[in-house]
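Novice: Each structure below is given as structure tokens.
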Structure 1
Amino acid sequence: MDSKYSADTLEKIKKIPMVFIVGFGRSGTTLLQELMNTHPNVIGPPEYSFIVYLYSRYGNKNHWTKADIAEFIEALYFRPLFSLWLINKDELTEKLNAIADKADYALICKIIFYQMVQGKENISLFCDKNPENSLFINTLLKVFPDAKFIHMVRDPRDNVNSQSRSFKKKNICLIARRWMGYNTAIENEKKKMPARFHTLLYENLVTTTEASMKAVCEFLGITYSPSMIEHQFNDRIESLKENKFFERVKTLHKGLLNPINTSNIGKWEKEMSQQSIAITELITGDLAKTKYGYKVKERKEIKEKISAYRLLYSWLYYNAWELYTRFRYSNYSFNRAYYKQKIKSRPMGV
């Protein structure tokens with residue numbers, strides 16, 4: 001690869017639109033990203049939220065020096081998960097140095113995505129999947145004013161059950177609060193600009209995959225490709241065999257090792273306790289039913305005794321967590337210290 005992009009290539013990269021896949025984790029966001037990445041003209045790299053993570057430090061920078069680029073590169077590679085992108089550090093540094101004097105933050109970000117081209121031609125879209133972006137849609141729009149968003153939603157009972165089992169979490173109240181928090185945050189932004197959002201239910205994606213992906217492509221203004229109904233996760237995971245995150249990614253997304261199927265729909269009925277179901281329905285039921293059409297019991301029908309203290313504590317805890325998360329992302333030094341401690345205490349952490 002040449003160390004410098006031509007003027008024409010730079011202009012093309014600037015014009016490539018961004019789409020962000022948002023939604024609570026374990027709601028099908030990774031599956032959708034894999035399907036998007038199979039499109040011959042779409043780049044959809046692994047999950048890594050550098051755009052928001054580095055925004056408070058570099059978001060308003062319109063002129064970069066080599067020292068700025070060196071600092072930015074160090075910050076970009078600081079969090080271990082970026083290694084999943086398999087981008088050569090020296091090569092990326094050369095690319096960014098070559099355009100530093102005429103780049104803004106948006107172009108710098110797009111150059112990083114473009115490094116993932118890997119033989120694809122005529123790129124028409126960059127697709128970024130990060131559940132935590134659900135809380136920072138306003139920030140993303142500051143960087144990419146014309147961005148679009150695909151909102152993935154999953155039955156809260158299956159979603160909470162999957163979160164609990166995949167990440168060994170026992171606090172059902174808090175997981176349900178996060179389902180509510182993420183989806184409510186997205187819905188609030190959706191009200192301001194509904195034409196920028198496309199809502200896709202996980203259940204529809206796995207039962208009517210072709211129709212769902214055609215609707216996604218129509219929303220994004222790109223041509224549908226038949227390759228989109230056959231994800232290539234097995235190929236992607238093979239390319240990561242030497243990466244330290246290989247086993248973790250393979251385990252966390254083991255369902256993607258198989259063809260698209262409906263086996264994960266309704267697992268909550270067999271795997272969740274009655275109390276866990278009741279808690280989840282009590283916290284998420286109104287939004288799940290009225291906004292997304294899920295069938296949940298009326299609150300008066302929920303017979304299990306649920307501690308009022310437990311419900312209040314989870315509400316307070318979640319809101320405190322969200323405020324803290326929004327605060328640290330607005331302060332680069334504080335946020336970096338947070339991740340430094342997280343990496344130190346759990347080397348495989350993100």
Structure 2
Amino acid sequence: MLCFYLALKPKQAQMQKAIQIIDSLLPLKAHLKALNFSELFVLCDENTKSAVYPSLKSVFEDEAWNVQLLTVAAGEQSKDWRVCLEIWGKMSGLNADRKALMLNVGGGMIADLGAFVASIYKRGISFVQLPTSLLGMTDAAIGGKCGIDFLNYKNQLGLFAEPKAIFIYPPFLESLPKVELKSGFAEVLKHALIADVAYWNKLKSIEADQWQSVAELIAQSVAIKSKVVESDPLEKGERKKLNFGHTVGHGIESYFLQKQKPVPHGFAIAAGMLIEAWLSIQHAKLSVQEFEEIAEVLQHFYPVLDFTTLDIDGILAFLKQDKKMEDGKSRFTLLTAIGKAKIDVDISENDVRSACLKYLSLYGET
């Protein structure tokens with residue numbers, strides 16, 4: 001069993017948690033027993049309820065626990081205040097008290113939603129993250145961020161809240177469709193681009209749609225994100241490096257949500273990384289040669305997203321709601337080289353528009 005410990009400075013001692021990569025669910029069971037909760041709420045989406053919950057339930061069935069299963073629809077649309085109200089209503093109807101525990105079982109959406117729901121209910125109950133997707137295992141469940149979408153704006157409402165623990169069980173990836181593996185792989189690529197050129201070189205030839213291949217990468221991505229979060233838990237500086245690809249990527253994702261044509265998170269982020277890599281040439285001195293390498297890799301793994309020049313203004317409108325906006329300016333994380341990132345770069349709307357046009361031209365789209 002591999003373990004990673006997210007050790008923060010003393011003033012953040014309450015945020016210090018263990019991230020455990022496990023080869024069975026028994027360590028999870030042992031940890032839950034030690035928490036001495038009054039009631040266990042297991043939050044799943046429709047997919048993890050059928051694919052994962054039966055095996056989880058079999059681990060718990062010999063315990064005299066009061067377990068309540070909460071199920072939401074799969075997809076980003078469930079990261080919504082109305083879904084939160086439904087969950088809080090069910091918990092209140094069951095007289096859940098402040099010693100209740102929430103176990104979030106699912107991908108990035110469930111990690112975000114469950115942590116947010118738990119952190120608000122009765123001013124906060126404890127929760128444990130059990131991610132089942134590559135996105136959840138390498139990114140969404142780690143770092144203490146949680147939130148929901150609002151008015152189609154990505155993660156518009158949220159807060160920082162640390163789980164009691166994060167348990168990563170790679171065999172869960174076996175149940176994922178290939179599109180979800182590739183979606184999560186975008187965050188893995190991001191970790192390499194901002195922090196580790198050797199890791200990037202390793203990833204270029206990986207089979208991103210095979211769970212056994214990507215499972216071997218989890219520990220390295222967890223280590224990269226944990227190190228960044230440890231140095232800057234509340235995103236005042238260093239942690240902003242993790243936003244590479246997300247300023248434009250979230251704008252794209254929000255735009256497609258508004259059109260009721262949602263795209264997988266990682267596919268939007270991959271497009272965002274390609275666009276922001278182009279911006280990095282002009283604003284962070286990324287070499288053209290390295291940009292071309294990044295573009296080749298991203299184009300190999302991800303198809304062009306279905307938007308045209310007529311959609312760009314709609315995408316740019318969502319950037320104005322980005323949480324990284326300051327004084328009316330977009331603050332980007334860009335690359336100075338593969339494996340090195342620069343934060344808080346001011347980029348004009350016209351430059352972002354030009355970069356979006358470059359993205360379309362790379363795929364031969366207009």
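Novice: Computing mean count of other Cβ atoms within 10 Å over residues 29-36 for each of 1, 2, which one ends up highest?
Specialist: Numbers: 1: 24.2; 2: 13.1.
Greatest value across 1, 2: structure 1.
Novice: Of the structures labelled 1, 2, which one yields 25 when relative contact order in percent (Cα under 8 Å, 6 or more apart) is computed from its coordinates?
Specialist: The read-out comes from structure 1.
Novice: Which one of 1, 2 has log10 I(q)/I(0) by the Debye sum over Cα atoms at q = 0.11, 0.13 Å⁻¹, for residues 165-340 alone, as calculated from the coordinates, equal to -0.71, -1.01?
Specialist: Going label by label, the one that fits is 1.
Novice: Still on this structure: For which of 1, 2 does Rg and Dmax of the Cα atoms in Å, for residues 53-236 alone, calculated from the coordinates, equal 16.9, 52?
Specialist: On the way: 1: 18.6, 51; 2: 16.9, 52.
For Rg and Dmax of the Cα atoms in Å, for residues 53-236 alone, the value 16.9, 52 is produced by structure 2.
Novice: Which structure, out of 1, 2, was distance in nm of label points 7 Å out along Cα→Cβ at positions 93 and 245 derived from, given a value of 2.2?
Specialist: The correct label is 1.
Novice: Thinking of 1, 2, which structure, once mean count of other Cβ atoms within 10 Å over residues 157-164 is computed, gives back 24.8? Each step should come with its number before you reach the end.
Specialist: On the way: 1: 24.8; 2: 18.5.
Going through each structure in turn, the value belongs to 1.
Novice: Could you figure out which one of 1, 2 the value 25.6 for mean count of other Cβ atoms within 10 Å over residues 149-156 was computed from? Mind showing how you got there, number by number?
Specialist: Values: 1: 25.6; 2: 18.1.
Only one of 1, 2 returns 25.6 for mean count of other Cβ atoms within 10 Å over residues 149-156, namely 1.
Novice: Taking -13500 as the value of helix-only ellipticity at 222 nm (-39500 (n - 2.57) for each DSSP H run of 4 or more, over all residues; to 500) derived from one of the structures shown (1, 2), identify that structure.
Specialist: 2
Novice: Here's another thing I want to ask about it. Could you tell me which structure in 1, 2 was used to calculate mean count of other Cβ atoms within 10 Å over residues 21-28 as 26.0?
Specialist: 1
Values in this text are rule-based calculations from the coordinates and carry no lab data. Keep in mind that what you see is a predicted model, and the values were worked out from it rather than measured. Cβ atoms are built from the backbone, for glycine too; each structure is taken alone.
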